Structure I
Amino acid sequence: MIKNYIENANFEDTGFCYTLSLISGKHKMVILYCLMEYEVVRFNELKRYLKNISDKTLSLNLKELEADGLIVRKEYAQIPPKVEYRLSERGESLMAVLDQLCIWGEEHRA
């Protein structure tokens, strides 16, 4: 299927390339997987799950995922501020793809 994409269109115009653009980077797939696993997660919880990520990097990744419509950010008007993240319907539809990556990795781990 990927071969057909490459032969018939510019690679940048393919669905494959578009999907990769949404989940590319070191942390985005892990963030999405955490939200799938734990459903609603706050910023500091995500930071604990990801361990070696700076506040700036996590914040940037969350903003990009939100802008791409993969996650929903809910801010509560209270002090101290409370913000929660969860998968959007669009993000949930991507989980089947991430699950298949996990399955493949388990089956082909050296």
Structure II
Amino acid sequence: MNFILLLVVLLTAIAFVGIVIVLAKAISPRSYNAQKFEPYECGIPTRGKTWMQFRVGYYLFAILFLMFDVETVLLFPWAAIVRQTGVPALLGVLFFFLILVLGLAYAWRKGALEWK
């Protein structure tokens, strides 16, 4: 019985998503001109090749930032219930901080945080 209910909910969700996509395609305004297909860069026409490679250091720095940013955001729910969780949760978060600090020390030692 629960499987049938799950199947009905799943099919209904798929149908609603499909209907919304088809409806959006049908009623959305369309504009086809040469400027529409040009790469956009702050309204300034590009000179030379639009697709260029960036140094890997930019990507590495961005990934490190996102990694530490997301891990820091995960601490907020824990901080909200810290008094109810007790000592085992405190030890778990201290272990989490230890892993964060070791990861940061490793990235720092490898020179990932330096602009060259």
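Each value in this text was obtained by applying a stated rule to the coordinates, not by laboratory testing. Quick caveat, the model's predicted, so the values are computed rather than measured. Cβ atoms are built from the backbone, for glycine too; each structure is taken alone.
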Value -0.92, -1.18, calculated as log10 I(q)/I(0) by the Debye sum over Cα atoms at q = 0.16, 0.22 Å⁻¹ from one of I, II, is from structure II
If helix-only ellipticity at 222 nm (-39500 (n - 2.57) for each DSSP H run of 4 or more, over all residues; to 500) computes to -22000, which of I, II did it come from? II
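So if we calculate mean count of other Cβ atoms within 10 Å over residues 62-69 for every structure here (I, II), which label has the highest result?
I
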On FRET efficiency 1/(1 + (r/R0)^6) of positions 14 and 54 (r between Cβ atoms, R0 = 35 Å, to 0.05), which of the structures labelled I, II is highest? I
Figure out for me which of the structures I, II the number 2.8 belongs to, where distance in nm of label points 7 Å out along Cα→Cβ at positions 70 and 94 was derived from the coordinates. II
